[in-house]
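Below: a set of structures, written as structure tokens.
Values in this text are rule-based calculations from the coordinates and carry no lab data. Just so it is clear, the structure is predicted and the values come from calculations on it, not from any experiment. Cβ atoms are built from the backbone, for glycine too; each structure is taken alone.
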Structure P
Amino acid sequence: MSDAASSTGTGRNGAPAAKKVPQERTHHGDTVIDNYEWLRDKDDLEVIAFLAAQNEFTEKHTAQLAGLRADIFGEIRSRTKETDMSVPSRRGGYWYYGRTHEGKQYATHCRCPIVDADDWTPPEVSDDAPLPGEEVLLDANAEAEGYDFFSLGALTVSHDGNWLAYSTDVVGDERYTLRFKDLRTGELLPDTIADTAGGAVWSADTRHVFYQTVDDAWRPDTVWRHDIGTSTPDVKVFYEPDERYWVGMGTTRSDKYLMIAVGSKITSECFVLAADDPTGEFRSVAPRVDGVEYNVEHAEIGGKDYFLIVHNDERGGEKSEDFAIDIAPVDDPSVRTEFIGHRRGIRIEDIDAFRDYLVLSYRADALPRVSIADLRRIDGIPVAEDFIEVAVAQELFSLGLAGNREWATPRLRFGYGSFIEPSELFELDVTTGERVLLKRQPVLGDFDVDDYVQSREWATAADGTRIPLSIVRRKDVAAPGEDGASPAPLLLYGYGSYEASFDPGFSVSRLSMLDRGVVFVLAHIRGGGEMGRHWYETGKTLTKKNTFTDFVDSGRHLVERGWTTPKQMVAEGGSAGGLLMGAVANLAPELFNGILASVPFVDALNSILDPSLPLTVIEWDEWGDPLHDPVVYEYMKSYSPYENVTALPYPPILAQTSLNDTRVLFTEAAKWVARLQDLSTSDNLILLKTEMSAGHGGVSGRYKQWEEVAFEIAWILQQTGAVSV
């Protein structure tokens, strides 16, 4: 424990004031004094005392919301079918599914035998009665007993159906313990592997399992082969020494090949091995080339084996920015020919190969799209024109493959949803076009989809770029220009990093805001992937500020259009979206009456400067390398939220973090809030809430998560003025 000073005093509004311990940081001739770097050590009792004091302060100043929180929790619970069952998914000789039970935090994972191998119709969902022959693979509630936190990593059954490999994390640091269960006897094997990365992949002979471990920076870097039920030492089959690269393990959809995927933010390489030769050597499909990304799928076309390679390599002297697909014989993948060419603005994301179909997933106009080629109707290798798009009626929607475990499936399952429609799982007969609804997400109570409206608007950035906005509201909340329209309470959500796309999706908890008159807006800002690779490229590294200004311009658009006012608008974002929140607080504190930042990456420059921290080096391709590049250093310093907190009238801010988060350390939120509380010139409350037994995803268990969501929504409703507290 440091003896420099007591850890806390009292600051503005009675907030716990962190002591100041000046520490110098010098890079590229620039010396910075950091008064709160001491908050980095979670083993320091003074750090824990500061977090506890902040939690008490937050609890005190949100106590008036307790009744509202209870109401919202009750609404979420009353709308949720607590005892439920997923649609069974076929794999090998069994149907697999999950169950939830009223009063239990976690799911129970089950299966039942297939009676008729030629019948692909799943058993009818039975919420509270077991299916014939049902057996429990894993009861997560039993596994979680006695722990404050629980997360399931791997959950995979061997090809013969006899063995289960599963892994658990009971701390929140994303280091999992891998175990094995004999499903014929229900007994656990003595094989236990600690500190794995979470996943597991079976070989075709069901004797071997491949898993990954992580390095000191939490980067998956090594693949191991484990021989089930023996004392044979595990074999290291792959190691990636370059700290910029993340290692993943999986199989092709056909299960014919094991795959190791190695990727940085801008470069990738894939290695394959026949699944029936698990002790063989993995071979590279194509050598890594800096700036070239690719992934691989196995397809059987006309009785021949091919690799389909989705890539952004150059063709005809021009880079395939939005990706293209090549086809190559498995025996010699270097002999590649174009399969689907590059089309600017049509971002190819993936291709899935089944026995009878190829399914292309891509996005256009900020929405996901899916097209299917029926191999039974095609003589030879398909061309682009053979892919038929799956039609969707809604203006805003999500669509994608879901639950297709069998390569030989005669029908394809898709997940569909929108902001106002509960998610649906349907099965498509490709031959006839017939769609059969297998399940719609149940929403209990008086929910009526016709009570809600979703729409698309476009804001304009300062440089003229058009920014898509997705807007959701109750129908009785009039839009600008409609009769009776007036500014409404509004939540503006954003992310804008890692080429992540936030597609329209239904939320039961969001109804508690919409039904109180709040308009929900999702800003699809640059740095995300909604509008293709260019959208991402113009919101990262030395163009990162576009992400922040896009969000501010989106907020100003909503005010100018008459949707809302600054006194009624709250901004929300998490993780890299928390960085967005911190930057926006510095850029436009007057635009919002509240900012909610979850696990916020707000001390970005300090973190990216330190290669010893988890995942820092691999992040240099996303943000730039300020440690070695003075231009990047200066640019990041100009926007990093913590660096730029100054004497401004900040709006009310609620920051949430987790003590065991390994992706965005709790330190970032703690330092940011300490500095905000010290320098803000307004009397608005700056609050910090730290989960002391959780990781990057927050608390575990659905009831705990509902309580957390209710806490957030209650604060949002207060700050938008949607309720009087």
Structure Q
Amino acid sequence: MALGGYRAEVAPGHEFELAVRLVEGAGIAAIRHIHEPLINAIMAPQSCAQHQQILEEHLQRRGYADGKVVSQGEGKYRLWYGHQEQPLVSIIIPTKDQIALLVACVTSLMEKTHYQNYEILIVDNNSETPEAKTWLKGIEEMQSDRLRVLRYPWPFNYSAINNHAAEFAKGDYLVLLNNDTAIIDGHWLDALLNHGLRPEVGVTGARLLYPDGKIQHAGVVLGLRGPAEHPFNEMAPEKSGYMQRLQVDQNYSVVSAACLLVRKSVWLEAGGLDETQFQVSYNDVDFCLKVRELGYLTVWTPHSLVMHEGSVSQKSLDVAKKAQKLERFRSEQDNFYRKWLPVTTQDPAYNANLALNGKGFELNTDSLMTWQPLDWRPLPVVAGWHCTQSERAYQRIIAPLNAMKAAGLVEGMSVEYVMYLTEVAKYQPESLVIQRQLSPDFQHWLERLGKVTSIFKVLELDENLARLPLSSPERNVFPGDIGKLLRDTLRRVDRVVVTTEALAEALRPQHSDIVVMSSLLTPDWQNLSSRRGMSKKARIGINSFGLRNTDMALITELIREFAESVEWVLIGPCAERIKPWLFQHLPEIETSWYPAKLALLNLDLALAPLEGAAFNIGKGTLRLMEYGACAVPVICSDVEGYRGELRVTRVNNRISCWREAIMQHLSDPEASGVLGQRLQQQVRQSGIMNVDAVKVWSKAWLAG
């Protein structure tokens, strides 16, 4: 209202004109980005000539008498401010050895750069090769004001090297430039200064290309795949990118220090690069954020074109140095999270509806990671990180969480990938439920999570992983000392939820807060039933998902022995030697279809073999209840995991005991059917998830 609203005389460009005037009159902070979609409409055709005129008048009012606007097509405009100043620019190039790269960088810079008021400061960090020493000495002997060599004789510290050079820089502007770069377009520095000379701009970044011409850097997005990452990486340079962002000048929160221009006064005001916390990594991200906090803009321009090979010095590292590099990188990443984690979840240059775990500018399909209309939370939020085994993940994470949400107890989501800490911080769950994760990388992730957040961490276990047999293929998933990995994980979580009391007893010496929560069937198991006697031969079913070779070995001989007198139905993986004896084999069944499919198999009997080993004590009776929900009688191993009140036939794991039990059921089908019906009654009474059951489960997942 204060600015007079729309100007009718500039219609149809009145909305665009008002936006420009608002920025002029109240500053760019007056314009805020609302992440929620407010209107769905077809955009009216835009008048490029009218917009161009509005922008040129804007430049004139701002005092840029020589400013001009170049149209690059509808909705794309390049503002050339027409600065008259030509300040001295100090170009800082840290280096060690790699003389071929350095010579190419300096030569291309001096031969191609159109802007001439610059000096080059080569900062040598203990070069060792004779050719590097000779070349650098020759430059020093030239005693050129334009090309100088500075010495940094201490251990490598990228931040300290640039800070050291800045002290000797004579220019009003600094350019940080990697030694593995080369100038492609002679107007690269003019394009940086076009924005860098604007008083509201603190930092300007260039468009960097790999030697093959693909995009290496086109701005940095906070929170993308960790603390911050490059979108559009390896995209073809002629592509326009999301919303044409590869083609136009724009504000970013961060740009890369591989080629970065900053006003020296801003550099000093921000304190330069942090040479204590960010010696090698994230120093440019930290610096740009410090500049942003001072109130300056960071601008990325595609019109400053520089080739950047990237990470050349790291490609020839030996194993020991790579391990040291990884440890240092993780330490600096931790430092960054401690300092900036909340900031990384809300990058103003990135829409909240876009994912943080992909390549960048991809839609996030989980609404809880995007649109949260309330500024308070009516329900606690749970994030579940489940293992990749779909059945196990469904039983212990996905189905319980869905049931809790349906009952109005929690909000939440489940994923099977490692969530970046920025995703966790953005989602802000009260509780993080983790299933069967023990790897060394997970240990580091969990330790880091504890350093930067106070989220309640719950570990879900359904097996005694410390007692996995040496022959188990899961040994490849949990390399090294599994017992130590399990102890380390237990030490870093707040609570452990297990499937059986036996597993709880095994773990209690290592953790003080263990809750037993038996697995339950989802409501879609409630009203199922099989039709018995539908075949001339008895149909006997086995679900091999989750079973090991040693479990199936208990009944393999019996499958061969009874092959002529029964119809064997196997669901799941099958050894080649068993296939000839099967009547029906279903290698896979979609989890959501499994209850109905199992009922339609019309089984007369089901077998559930399980080796009596220590790692099986957490197995639980869920498999038995699945058969029971369909009124199928069950013969199972008499082992710790399968003991309880369920009305099933338990047998010793000797082949003679299995044979005798099978023959008893086959000899009296009516009595066998009664056992199945009684088992079904038990399952329907106490084995199905209901509101009361999921209330108990939700309490196990939440603090308190």
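The table below gives the values:
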| item | result |
| --- | --- |
| Source structure (of P, Q) for helix-only ellipticity at 222 nm (-39500 (n - 2.57) for each DSSP H run of 4 or more, over all residues; to 500), computed value -10000 | Q |
| With Rg and Dmax of the Cα atoms in Å, for residues 414-461 alone derived as 10.1, 27, matching label from P, Q | Q |
| Of the structures P, Q, the one that 0.90 was derived from, the read-out being FRET efficiency 1/(1 + (r/R0)^6) of positions 62 and 470 (r between Cβ atoms, R0 = 41 Å, to 0.05) | P |
| Structure responsible for 33.3, 105, with Rg and Dmax of the Cα atoms in Å calculated and labels P, Q on offer | Q |
| With mean count of other Cβ atoms within 10 Å over residues 214-221 derived as 17.8, matching label from P, Q | P |
| Ranking P, Q by distance in nm of label points 7 Å out along Cα→Cβ at positions 30 and 518, the structure that comes out highest | Q |
